[in-house]
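The next part holds the structures, each set out as C-alpha cells.
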Structure 1
Amino acid sequence: MRIVHGWKGLDEAEKGAAIALGNFDGVHRGHQRVIAQAAKAAMAQKTPLGVISFDPHPRQIFQPGAPAFRIMNTDQQARALAALGVDVFYVLPFDKEMAGLTDREFVTEVLVAGLGVKHVAVGFDISFGKGRTGSPELMAEYGREYGFTVSIAEALGDGQAKFSSTGVREALREGRPQDAAAILGRPFAIEGVVERGRQLGRTLGFPTANVALTDYVTPKFGVYATRTRLPDGREIAGVANIGVNPTVPGEIAPRLEVWLFDFDEDIYDQVIETDLVAFLRPEEKFAGLEPMVEQIRADAAQARALLLPEL
C-alpha cells in the first residue's frame, strides 16, 4: 500500500482511484462497509482502491480543548487499511486552507483536480466542506456534475445501535473493552515507545513496560488483561494498569503500565502495541506497597486464567 501525503501536484500514477472518504478513526466495522463499497467500485472500474483520511483529525482543530479522543494513530490506521486491501492511503492535511474550503471547492479542488477520483464512497452521516454543509446526497449531485460515481453506505450495527467511533470511545471510557472490540472488529490497542519509569515494579517483582497515552482516548482507569505485540512479531499476554498509580507518591501523567508474563528483556525505546482484552477492576489507592503487590498478583492470576486458560 502506498501512503500519499497531500493532494497537490500529485503524479498521474497517484490519481484516479475509487476512494472511501472519511476520518476512519478506528477503521471500525461501519468504516469497513464504506471501504467495501469503494472496493466494489474499484474492481468494476478497474481502478486502484484508495482511502482518504485527515491529519490532524478535524476535531483537533475545531475543539482544541476537548479531551483526547483518538482510537488509532496513523501507523495503526495504515496497517488496518492495508489488511483490507487498500492500494493508496491519502493522508490529507487538515489545515486552515482545508477547513476554509466550501463543499463545492472541496470536491472540485481536492477530489477532482487534486486526486482525480473515479468513485467516492461515503457513509450515511458524512459532512464535508466549511460549515459541514456537504451531505451524502450533495456528494451524489457533485458526482453527476463532475463525472465520478458515488455510493452511500447505510448505518451498520446490532439492532438500533450503529457502529461508530463515538460508540468505541464511550465503551472504553466506561471500562467495556469487549464492546469496543465488537464495534472495531478487533481489540482496541495502544501503541507507543516504552519509556523509562520509576522502575518500582522491577524492584517489587513485576517489571512493567510504560507507554504514554499521548492523544489516545483515555480508557477507564483500572487494570486490564492484555496482549502485547513486540517489534519482532511476538505476542505476549500480560496485565496492565491504566492510570496514575495513586498509591506511589509523586504525580505522573496517565499512562499504560503493562507487565508482560514470563518475559524479562530490555525493550526500552522500542515501539509496542498493547490490546486491551478485558477490564478487571478500577484503579485504586492502597494503604501501602504490600497490599498493592498482593492485589497485583491476584490481578495477574485472573489475567492468566483469561488469556492462558490451558496453562
Structure 2
Amino acid sequence: MRQNRKPLPQLSGELFLNDAVLETDIIFNKGVDIREFAAHTLLENNEGREVLSHYFKDMLSLAKKSKAGFILDCPTWKAHMHWAEDLVASENEIRKANTDSVLFAARLRNEFSENEQPIVLNALIGPKGDAYSPEEMISADDAEKYHAQQIGWLAETDVDMVTALTFTQAEEAIGAVRAAMSAGLPIVVSFTVETNGKLPTGQSLESAIRQVDTATDNGPAYFMINCAHPDHFSNVIDDAPWARRIRGLRCNASRLSHSELDECDVLDDGNPVELAAQYSVLKNRMPWLNVFGGCCGSDLRHITEIPKVMSVEQKF
C-alpha cells in the first residue's frame, strides 16, 4: 500500500539515510556480475534476489539501529526503453521489471515495519543515456514524452516517489519533473556534477536548479547532488535560496574524475570516516540537508559512519 506519497516524510527535516551504490558494491565487493549494469536483472534469479536482499537488509538494519528514516530505492534505474536493446528485453519485460522491483522493495519495507522512522519507497529514474556524459541533448518536451512511460508504469504501483538520479542536463530533468507531476508522483532531481562542480554540459549547478524550478513552478520536492566527491562541489554551494533547494547528497567515496573512474579496474573506496566528516561539515554549512547516501566507491561502511556524525535532533 502507498504509505508516504504525500507528504514525503523526509521533508520534516529528520535524518534519512539512502543506500550506497549497489552496482559497484555487488560487482566489486561481492563478486556478482550485474548484466549491463542494470540492477533489476538481479531479480531474475534466486541468487541475484538473495544478494540484492542482503544488500538492502544491511542498510535497513543500519537505519533501524540509527533511528533514522530510510529512502529505499527500487532498482529501476535502467528499467526504461533506452536500454531495452542492450538488455534484449521487450517493452512488456521492461514494464514488468519496474513492477517487480517495487514489489521487491515493498516486501523489504514490510519486513522492517518496526523501524522507528519511516521507510520511503523510491523508484529510480535514470537518464536517457550515459550518467557521466550526455550522449545527446534532449529537449524538455522530448524528455517528458520519454520518461512519462516509465513514470506512468510506476504511478500504478505502491511507490511513494521517484528520483531522477544521475541526470546530466537541466532540460531532461524538466521533462522528467513534468511527467511525474502529470502522473501525481513526487519527484526528486539528483544531478551529476564534475570535479569543477558543474554539470557535464558545463552548466552551473545554480543555473540548472534555477532553470528546473522556473520551468516547473518549483516542481521537484527537492534536489540532490550525486556522483561527485564533496571536494568537487563544496566551493560552489552557499546559503542562497537556490542552494536551499538541495536537501540530499549521494557522494562518491573516490576523488577521481568520471573519466578516471571509467578506466579503473579496481574499486576506489576512499575513506569512510573522512567522507562522513565531510558530510558533517556540509551539514553545518547547510543545516537543511537531511538525506545522505553514497555513490561510486561507497558501501555499507561509508553509510554506517554517516549517522555517527549527524545530530538527529537538528531539523530545518
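So the values come out like this:
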| read-out | value |
| --- | --- |
| Structure from which -12000 was derived, helix-only ellipticity at 222 nm (-39500 (n - 2.57) for each DSSP H run of 4 or more, over all residues; to 500), options 1, 2 | 2 |
| Value 3.4, calculated as distance in nm of label points 7 Å out along Cα→Cβ at positions 153 and 249, assigned to which of 1, 2 | 2 |
| Distance in nm of label points 7 Å out along Cα→Cβ at positions 169 and 193 derived as 2.1 - corresponding label from 1, 2 | 2 |
| For relative contact order in percent (Cα under 8 Å, 6 or more apart) computed as 17, the structure of 1, 2 it came from | 1 |
| Comparison of 1, 2 by mean count of other Cβ atoms within 10 Å over residues 73-80 - largest value held by | 2 |
| Computed 44 for percent of Cα pairs over 25 Å apart - originating structure among 1, 2 | 2 |
| Mean count of other Cβ atoms within 10 Å over residues 81-88 - highest-scoring structure of 1, 2 | 1 |
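Rule-based calculations on the coordinates, nothing more; no lab input. Here the structure is a predicted model, which means the values were calculated and not measured. Cβ atoms are built from the backbone, for glycine too; each structure is taken alone.
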